[in-house]
Every structure is written in C-alpha cells, then in structure tokens.
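Okay, got some structures for you below.
Read the figures in this text as sums done on the coordinates, not as results from a lab. Keep in mind that this is a model prediction, so the values were computed, not measured. Cβ atoms are built from the backbone, for glycine too; each structure is taken alone.
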Structure 1
Amino acid sequence: MFTNISKTSVFFLGALAGIAVVALMKSKTVQKGCAKLLSAGQQLKDEAQAFVETVKEDAQDMVEEAKRKNE
C-alpha cells in the first residue's frame with residue numbers, strides 16, 4: 001500500500017502527528033474532556049470492584065450455608 005513512502009517521509013508524518021497531539025492537548029476543551037473521561041473510567045472501575053466484592057461475599061455465604069447443611 002505505502003511501498004513508495006520513504007523512511008524520512010514516515011518520520012516527518014509522525015513528527016507532525018506528535019506536534020498536532022501536543023497542540024491539541026493544550027486546549028482547555030480537550031483537557032476537560034479527558035478529565036471527564038478519566039473520571040468516568042475511575043467511577044466505572046470502582047463500581048465494578050464493588051460488584052465483584054458483593055459477588056464474592058454472596059459466594060462465600062453460599063459455601064458456608066452448604067457446609068452447615070452438610071454437618
């Protein structure tokens with residue numbers, strides 16, 4: 001597909017992309033968006049951990065009940 005592109009061209013395209021990303025990250029709008037995204041991800045992680053902990057506790061309760069019935 002890109003057989004005619006030289007290594008120098010690829011380097012410069014990568015450098016331009018890097019400069020564009022740095023310029024974009026300095027934007028307050030992008031920073032606020034990233035902060036919201038990270039906050040939502042953290043909240044999702046916390047909720048998932050709480051759910052897993054609840055499932056573990058329920059499973060442990062079932063195991064204990066089964067042990068008591070077998071005795």
Structure 2
Amino acid sequence: MFDFYVRVAVYFICFVLAMFGMSGLDFNRFIKQGKIAQAMVLYFVICCALAYLTGSFLMSLIYYFYKG
C-alpha cells in the first residue's frame with residue numbers, strides 16, 4: 001500500500017512540475033484562431049505524457065537504489 005502512495009506522489013509532483021515548465025512556453029504562436037479548447041487539451045495531454053515519462057524514470061531510479 002505504501003508503494004501506491006509513493007507512486008501517486010511522484011507522478012503528482014512530476015505533473016505539477018511539467019505544468020510549471022510548460023507554462024514558460026509561448027503557445028500563442030502555435031494556436032489557430034478560435035481553437036482554444038483543442039490547444040488546452042493538447043497542453044494537458046503533453047503535460048500528462050511528460051509527467052508520466054519523468055515519473056517512470058524517477059520510480060525506476062528509486063527502485064534501483066532501494067532494492068539495489
């Protein structure tokens with residue numbers, strides 16, 4: 001059960017960091033006129049994917065050094 005909470009915490013922290021990092025990009029250059037909803041969905045999906053990749057990497061490092 002502890003493993004689940006650690007995994008959720010790592011993924012949540014990675015998601016917050018991904019949102020913070022992505023906020024530094026200027027998406028206005030890439031958005032078509034009137035396509036705000038699609039751009040927000042894409043932004044959310046990119047943040048989720050980045051958080052998943054980063055979280056998976058960190059979890060593999062944690063398990064490597066913990067079980068090592």
Computing distance in nm of label points 7 Å out along Cα→Cβ at positions 18 and 50 for each of 1, 2, the value 0.9 comes from structure 2
From the coordinates of one of 1, 2, FRET efficiency 1/(1 + (r/R0)^6) of positions 10 and 58 (r between Cβ atoms, R0 = 41 Å, to 0.05) came out at 0.15; that one is structure 1
Computing helix-only ellipticity at 222 nm (-39500 (n - 2.57) for each DSSP H run of 4 or more, over all residues; to 500) for each of 1, 2, the value -31500 comes from structure 1
Comparing 1, 2 on distance in nm of label points 7 Å out along Cα→Cβ at positions 26 and 42, the highest sits with 1
Kirkwood radius over Cα pairs in Å: greatest across 1, 2 for structure 1
